[in-house]
Structure 1
Amino acid sequence: MKQLNSDLLYMQMNKTEQYVLSHGITFTDFIKSMNNPIESVLLLEHKFDDVQLHLRSLFNYIEHEKIKDLIKEDVSSYGEFSWVDFEDIEALDELDGQEIAELLFLNHMKHPLRSAFFQKLNNRFVYLAHDDGWINKTYYRNLDDFYSVLRYMIMNVMIREQKHRGFMFFKKTSKPEPIDFSSLKNLSGLLFEGCVIDTEKVKSSRGKFEIPFYNLGTYWNMDEMKDAYENMKSKPDIVVTYNLKDKRWNLV
């Protein structure tokens, strides 16, 4: 099992196939970032004990109130961890043999036979993780939902930097304004290419906070991704900044 102790956050967005490949984003991060909570989860591969069994499909599932227990689990220790969300338990009863087979194929091959999105389930996501956080492939019905995840991760980086520096970064100010979606979408070019945030290179002062983004390319092997980053000598392609005084985000 790969241990996630990296200072790197890697993301590569495939707009055509509607997925994001990532390193450094965990299941807990994903769930906590959601503006609209997930109702229920159909577990394709897992080791969680407190589940219900759907007798017709033989899939395990959990409903909303159990998701908070699942995020307390060390799901990275599961190895493979895969799920899709769904809206209503009655939708599971309506799955036919072909759809069940496609869900099994999706879990095994890590890509859909036809579509990652099932009309009966009305799923917003397909979450496919190996050593959760080490390498995740997440399908988004609406890619705008990924920008909620990215915003959450950026705010986490700010909090981490505050603790690392050992001073109350926001002590004399109100909490920072969340980065706006228009600024996040201006990062789309880098996201399509594949980019890295190195939390060790984040800069902060009493008045300003800077998060560098580096264009790295597409990697499916995260060890190779790390090696490529270590060998890269270039300056950041984009720096996301937050000004504490006027509470404004900028990309430079």
Structure 2
Amino acid sequence: MPDPQTLVRLCLRELKRAGNASDARQAKQFFKAQDNVAFFGIKAPRLKEIEKSLYEKVRGEWSPEDALTFCDLMLRQRELEARSAGLLMLARYQKRFDAGLIDMIEGWLAGDLCNNWATTDVLCSLISAPLAGRHPELLPRLKRWAGMKNLWLRRASLVTMVPLARRGLHLDFAYELADRVMDHPEDLMHKANGWMLREAGKTDPDRLEAFLLKHGPRIPRTTLRYAIEKFLPEKRQKLLEMTRLKDD
């Protein structure tokens, strides 16, 4: 059975072998130059195949702590696919962790080991959202993240809530969070906030509409457009008009 360090070496070897320069160039188009993200050039289905084949080597043998060590080492690689592979592996064990895992998650985000929207979003959807779902006592931690200087902690506070809001869970907190981050200037925050609001509106569209009308022109237009995507065209147009600045 390979230990975490050995599996990291095996994984990186497989990722390099599977990489495609053309796909790597194409992937870079979805990121800004300052993001400093590197790519092997591997599409998601192939990446999942590689991770699954590696998991089969340790299935039934590794502890959650082994998976955590593997993930931590993979997040320290430059390539986005390597980081994603680490998170995919950790996700297989995430139900076996208690609320204390949030400290490691915060450390990864604060330490810029997830310093792009894609890695942050994978971390949130696979790890922090299920964790917060099982441990609602972690919601105040998300609120604290929303007020921190680190962009990835701030984005993670919202994206962690996306799967929960989609299921109609903790909507009071979701709307409180949306209000709290409304004035942040970054486009990545505007998009994440709109995404969370859109999901919250799936179970209670009237509440979403009321929230949008209440805050009106204060809502960044990107946030608004994301939030209203699931409304009918006529309702979308109405909300765009009713939330516009008076002198627009």
Structure 3
Amino acid sequence: MILLVDAGNSLTKWRVLERGRVRGEGHLSSAGLPECASPPWGGFAVRDAVIASVAGPVLDAVLRGWLDSDRISARWLVPDFSSYGIINRYEAPERLGADRYAALIAARRMDLGDCVVVCVGTALTADALSASGEFLGGCIAPGPDWMRRALHLGTAGVRGDGGVFTALPRDTGSAVATGAAYAMVGVVEGVRAAFPGGADRVPVVLSGGARSLLVGLLRAPCREVDNIVLEGLRWIAKDLGCDV
């Protein structure tokens, strides 16, 4: 069995695969990870693992301790200039988030041509991927919760509680929710427009727990992918010869 782990800012997601089948999966709060007495995948006879982490050194140390104690051979995804079908044009390739890199790897295997890979969670990321597998660059912005939180903390009377998306909002909560959605659309459409030849031909690969906020608002054709980081890690495991 092989373990895939996406350790993110808010959530840590995991999946155990064996011979192409999902044997177990789940998620937990990244902040609560150090309080766990044992790993959530402890009931599975895992031999290998592929991990993408942006959770920071403290949580990485917890994960390493679990893996070492169970004698699991782990590969931690570290972005570089060229691997797994991606040419990484980041000025410092290793500084690209491992989660973004894994998402690009997954999108590359979909053979969509030029596309924008969008993940909507704690942060919004929108990354430009060419048909040849070249990561051209991308943007990071606050996700919807952090946009609302910024207004809550930085103003005296703007509260986003209970708001819903409405094209032309008439209450403060909905004005905040709709403003956040429109702001995220602007980021994605800006990245699409930056492609040579214009945005009309560039689809969006959409993932993340808050992606539903953008469905129907983007001008682009969209392909939704659940847990795209784990999907990218699955492709890495396959390239390494694992039976996934």
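Per-structure values
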| read-out | value |
| --- | --- |
| Comparison of 1, 2, 3 by relative contact order in percent (Cα under 8 Å, 6 or more apart) - largest value held by | 1 |
| Top of 1, 2, 3 by distance in nm of label points 7 Å out along Cα→Cβ at positions 91 and 139, largest first | 2 |
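Bear in mind these aren't lab numbers, they're just calculated from the coordinates by the rules spelled out. In this text the structure is predicted, and so the values were computed from the model without any measurement. Cβ atoms are built from the backbone, for glycine too; each structure is taken alone.
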